[in-house]
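Please find the structures below.
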Structure P
Amino acid sequence: MRRSIREVPFQMNIRIILFMIFLCMVIIVSRLWNLQITHGEEYREISKNNQVRKIILTAPRGNIYDRNGVVLADTRPSYDLTVFLEDVDDVEPLAEALAPIIQIDKEDIKSRLQKAMTDRMRLPYIPYTLKKDLDLSEIIRIEEINFELPGVSISPVPIRHYTHDGLTAHVVGYIGKISRSEYETLGEKGYLQWDTIGKTGAEKSFEEYLKGVHGGKQVQIDNRNLLVSVLGKKDPVQGNDVYLTIDVEIQKKIIEAFGEYKGVCILMNARTGEILSYVSRPGFDPNVFATGDASISQLFVDENHPLVDRVISGEYAPGSTFKPVVALAALKNRIIDDKTSVLCTGVFTFGGIRFKCWKRYGHGEVNLNTSLEQSCNVFYYNIGKEIGWEPIYETGRLFGFGSPTGFIFEGEKSGILPSEDWKKAKLGEPWYKGESINYSIGQGYLLVTPLQMAVYAAALGNRGTILRPFVEKRIVGNDGVLIDQGKAEYRKNLNLNEQSLEWVRHGLYCVVNSKKGTGRRASLLKELNIEVSGKTGTAQAAEGGERINHSWFMSYAPSGNPVVACIVLVERKDSGAQYAAPIAHVALKAYFEKYPLPQEAPSQEEKEENS
């Protein structure tokens, strides 16, 4: 029987396919023979003596600068002692060899390594950091015996460096090891378990910009822990740079003026809300957090609370600096006008209780202007009695008291702007009329933050605009491209009665510029020919059962058309005139010396006279 023409090529194709399969099998068998029989012993020895490791190349954080490009935080090179735990069979000899070199107790090393080995969250084949920031002598001694230390490696790691120690600690902030909860939230964004992350201040608020992108490399090492070859590498990408609005030179002069005092000084642009100085005293050296220094624990138990950012977290009674709010409330409700006068004998009696003025024998006859100028309490006691709590509360709320300012840093407190409803909810008690008398001089339940006071001072100066304070000047990518820029945010206009506001502003002008003004020590007239307006305050507080006073001075300058507002608080000092006003003088002088007011163009008549 004859085969068809179509069957012949089909059978040929089958033979070809079978031949190709046979050929592939021969090649595979030959290759396996070569690997396992001919060179098997050789490759087994290579596998035994060489290992491939993946090394993370940590990305440097972006730099932080002040408004003029002065470095506040950058990165310096450091070297960490790391251990690949998979290579360690016995921690005892390793701990014994390392203990005298790195000055860590042998038992402590053993405990830490054993704990790391059993950590369920630990990623395999990722080294454990035993000690950060080795010094040169430690590096040399480890390298000398490295071949005796299985799994031990010295890894280059960029470390955060704060260039001005404690001068900018609270505004720049500090970094720390990422917590477990932070890692669970941020792990998908490229964070590693041993990463550092911004914890406070600008470091935390601008973390997404400052963080870089990690790189890595694969290396082959031999059985002596020595590098054989680099198999692959991806360079890390540095984070973006953040420029803050503060001026570190002015900040330094203010801190020098504080000396050993505790407190706050804020300079804020009264037209935009830019923070020009951000001083919270006492400060601390944020470098201890970057290096993991043992002195960190002392900062947490220090009775002076250096880690507390008093600018946003400190809550204090404002004392007499609150009197402009009370005056505006009384003017709005027509309780007083600029001609209303009160006789101050040094004491005011209500319900059998004697409320004293700070001046023992009184100020005599005072009106709105002199009540602010000389800070007469009796004038405001009378207002509190007549007006009650509600108008004071409503006017205080307009200025932002009782609410956060909208500042970017976490941890900002709201203070307390008390009302009858607040007291019932908080204390389960009604509001007593005598409490309105305390309210009228910035005491009682009223608490404010220094940052709220800066917004308040700027609003008095700029005639009623509430600004959102901000500290971001600009953010620049590592390629030099502008990413973001801080800008003024006008939250609301108070629409205050123009005449009432000018009466109050004139009183604040007299505080600094008249012979009887309580804030004369803040004057810049003789030195710079600049008029300053302000208000002193001495606020009573209770601390640990002890009665203490805090010293306040709030101000703005120049008086007519302010460019800057200034707040100074000195804790545990009795007089705003004596302690806070002189520091404000230093701060304002430093500002106007560096950023002088533009000279007005001469008039045509002056030009002709000069010619």
Structure Q
Amino acid sequence: MDQIEEKIQIPSGFPLPELTIDDQGKVTSANVHIGEVFIYEGILGTDIFAITGYRGATFRENASNGQHVTLERNNKTFEIYSYKMDADKDEWTLLFRDITSLAELTAKYNAERPCMAKVQIDNYDELIEAVRDAGGSDLSARIDRIVRDWAEDMKASVSRIKNNRYNIWLTQKYMESERFRKFELLDEVRKLETNADFPASLSIGVGAGGADLEETESFADAALQLALGRGGDQAVIKIGNHVSYFGGKLQTVEKSNKGKSRIVGHALNQLIMQAPKIFIMGHVHSDMDSFGASLGIARLCMVNNKKPYIVIEEPNESLDTVFRLAKETERYTFVNCDKAASLCEEDSLLIVVDTHKKDLVQCPELLGISRKVVVIDHHRKADRGIENPVLNYMESYASSTCEMVTEMLQFMLEKKKQMEKIETEALMAGIMVDSSFFSVRAGVRTFEAASWLRRQGADPTEVKRFFQEDWENVKIKSQALLGADILPSGIAIASLPGERSDAQLLCAQTADRLLSLKGIRASFACGQDTEQRTVISARSLGAVNVQVIMEKMGGGGHLTNAAAQVQSPVEEVLEKIKLLTEETIK
């Protein structure tokens, strides 16, 4: 003990619990104070892992790098430091330092740290108007009572700053409690009887862990914007760079007012007229919605006498027909990523469609070159989106980006039939694909957009040609359906055989087909593309939130329609999907 005290300079009269382990992790000796840590006797010869939960290798590594571990035993908290006292012996001495008071003080400090929650009633104007027309008038008061009771239970301060907005200050202890209960407040508001066509719901943004109150509030603002951008009816907690999501059980409510489309369209028009060069790009592995939206934006540029560059790598088989037809017109300038990067400049306008995630765009290099980026997307907002766009138009209620672009074109085009036939048909094809042929997330505005495209010259028969399949693909999907795993919970999971360049399209079609079977609540289809990626398509009837599952795999989408791309083998992906669906359904 004298040798130990000399090495770590332990003050006289301040003995510490101590034990020694050998190279096998077995306890070879212990001093009389070890009883302060372990209340049982006879620890000699015991494996250190059995009594601490840490393997001997951990202590050996800590002895060389100067680190330590923490242990809770006997209602106390200890830091364990390890030292090699004799270079000639394969033994390590462990010293236990009691930090119970410090740990309790730290826990108290963390529990009392201020957090801010910003609460917003979703679609407040439409909700109150619908309820008023139905003869109700006290819905706002009932929601207000629920929010205030929730705040009172947390001993929080609450301020109603607008008819539909609340600012709530609470402590981290209660925030963690809400995290554990998964914000049951969302369910309580959703169950209110409204007599309207859609239920009441809340969006909640919680900020925590800021260096000061101002930063904490900024985290809450960012969290609320994420909740709203993802369609509402959910809570988002932002602690520094870490974001957690809760709720999101409702389909996004379609807004009846198209005023925002007109405003965004005019703003985009101004940016286009001022830009010396314009680049339009979608996401990697462009699909019909991404490509159709790109042609629609290109038309908006052309009516302003601008010739945009459409950034797209060699398209997959699902776009072969429409891409070939568009290229044959010689009206569009298609460039690959390398060419676009060489042409793009700081003052170029970059318009990103059908994605807002910076790691999913067709050419990420352009984001680092252009200072003017516009985002047009219908997916629910994620926390790794493109930063500081000059114009951000995201509407998760929309069936597709093509629907959003079509609405803007209605306001921006002055002449009838000012669009090319290939543009109208590509836009209609994008709407049809992302709405599963008008069966998923297809609202009134979806049909209005399709109707307008029809009047502009879109031929549904020609559009159908874009979706024609070859016999080989039919056989591949049939094999996947025959081998599908149907879980007792109503989840169907299938995988495509082999590698396919059009695996993304085939997976989407397979997932759609599985969802049409009786008793199936959600479906997942996986397949490997020619670049060794596993692509996943997920579909749901609404009872299972497939967006949350796909987000955990690095993807995203909507409550009923989502996707992801991962580098793991198909077999591993299938097992992970099973685990995630079990966790989500619980």
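None of the figures in this text is laboratory data; all of them are computed from the coordinates on show. Worth saying up front: this structure is predicted, and the values here are computed from it rather than measured. Cβ atoms are built from the backbone, for glycine too; each structure is taken alone.
Some notes on this structure:
- Computed 3, 14, 20, 17, 13, 10, 8, 5, 3, 2, 2, 1, 0, 0, 0 for P(r) over Cα pairs in 10 Å bins from 0, in percent - originating structure among P, Q: P
- When relative contact order in percent (Cα under 8 Å, 6 or more apart) is calculated for each of structures P, Q, structure P comes out greatest.
- Structures compared: P, Q; top value of mean projected area of the Cα convex hull in nm², for residues 193-504 alone, i.e. the largest, recorded for P.
- Read-out FRET efficiency 1/(1 + (r/R0)^6) of positions 281 and 521 (r between Cβ atoms, R0 = 35 Å, to 0.05), computed value 0.95, structure in P, Q: P
- Which entry (P, Q) yields the derived value 2.5 for distance in nm of label points 7 Å out along Cα→Cβ at positions 329 and 577: P
- Identity of the structure behind 3.8 (criterion: distance in nm of label points 7 Å out along Cα→Cβ at positions 241 and 529, calculated), options P, Q: P
- Given 19.8 for mean count of other Cβ atoms within 10 Å over residues 161-168, calculated: source structure among P, Q: P
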